[in-house]
1. Assuming -23000 is helix-only ellipticity at 222 nm (-39500 (n - 2.57) for each DSSP H run of 4 or more, over all residues; to 500) as calculated from a single structure, say which of 1, 2 it is.
2. Out of 1, 2, which has the highest value for relative contact order in percent (Cα under 8 Å, 6 or more apart)?
3. From 1, 2, which structure was Kirkwood radius over Cα pairs in Å = 19.2 calculated on?
4. For which of the structures 1, 2 does the calculation of mean count of other Cβ atoms within 10 Å over residues 32-39 return 19.2?
Structure 1
């Protein structure tokens, strides 16, 4: 099993990159989000990998972080979700957006990924609720995915923190704030009152 590959970025295609490691070129399939942030050719990079083996196929899939790799492996463990669909999900959604969709049972958001229908999205939600450790994966980036823009970021964060201090979990607090909708013109007190109504 290849845990990761380090080497020079040689080229990139529609859904893959090629890394040169000691004279050997590795074609590694990556998500669209990965491709959005690749450095210049010749740059040394490190990519975490999953080797997918079938009778007539040996394919490498690559990821920026071990966390993303872990989510990919959880996804391909779901019935009906292969590597291509898992990569499509990680192209359509960030890990934080996927978490939020699972918590809020938002099948519509997950079905934005190519190859994922409504039934498939519902099945993914059902299985991920048991497999993803939502509370352990909460961080600032998660909260940023909830608010609409940087203008209301601090107020929304403060409201989430206030709800957590009242005894709600991070996921419950974040979801309640998300359900309010556009909070760009609201102060923390207004956000908090509206969020509490969603939680009652």
Structure 2
């Protein structure tokens, strides 16, 4: 019976953390979308650059890094920093014993893993030769609501969120007890000191 209560309490705590992580992620999604949209608009207004324009050729091939990759990279870095601070202060507040920078780098690396997933999804949604591309008939960039770049950004963030949560829960914000399990076992196995 005690195991059942422990399992239930653990499930409830994990569910609460997942919901908090989702709320933080939702705010991070807004930050991400705003920064991506601002990056796109600044590039358009300042330099006449479209998100579809090539930013850099990939090793002389027919493939290119597009400006939308640059815009979402900038947005990712800003939103990732935002999310880290909110998760540190709220979602995983009981697990934060590291300095800000020592905790940020695992969070950033975790975010990079999810970011790679989101970049792949975004590229597939934006590329008209992809089987899952967004339809240019519907997403014709005629209004903000019909801008393909905005929808691809939002969809790619949603797809990457579960990956991001699981890795952050297990690595970046793991509890101090989980970090010290191996150390405690090693200490308990040492023979007593004789004087």
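Taken together, the values in this text are just the output of simple stated rules run on the coordinates, not laboratory data. Here the structure is a predicted model, which is why all the values come from computation and not from measurement. Cβ atoms are built from the backbone, for glycine too; each structure is taken alone.
1. It was calculated from structure 2.
2. On the way: 1: 13; 2: 20.
Answer by largest value of relative contact order in percent (Cα under 8 Å, 6 or more apart): 2.
3. Details: 1: 18.5; 2: 19.2.
Among 1, 2, the structure yielding 19.2 for Kirkwood radius over Cα pairs in Å is 2.
4. Working: 1: 13.0; 2: 19.2.
Source structure: 2.
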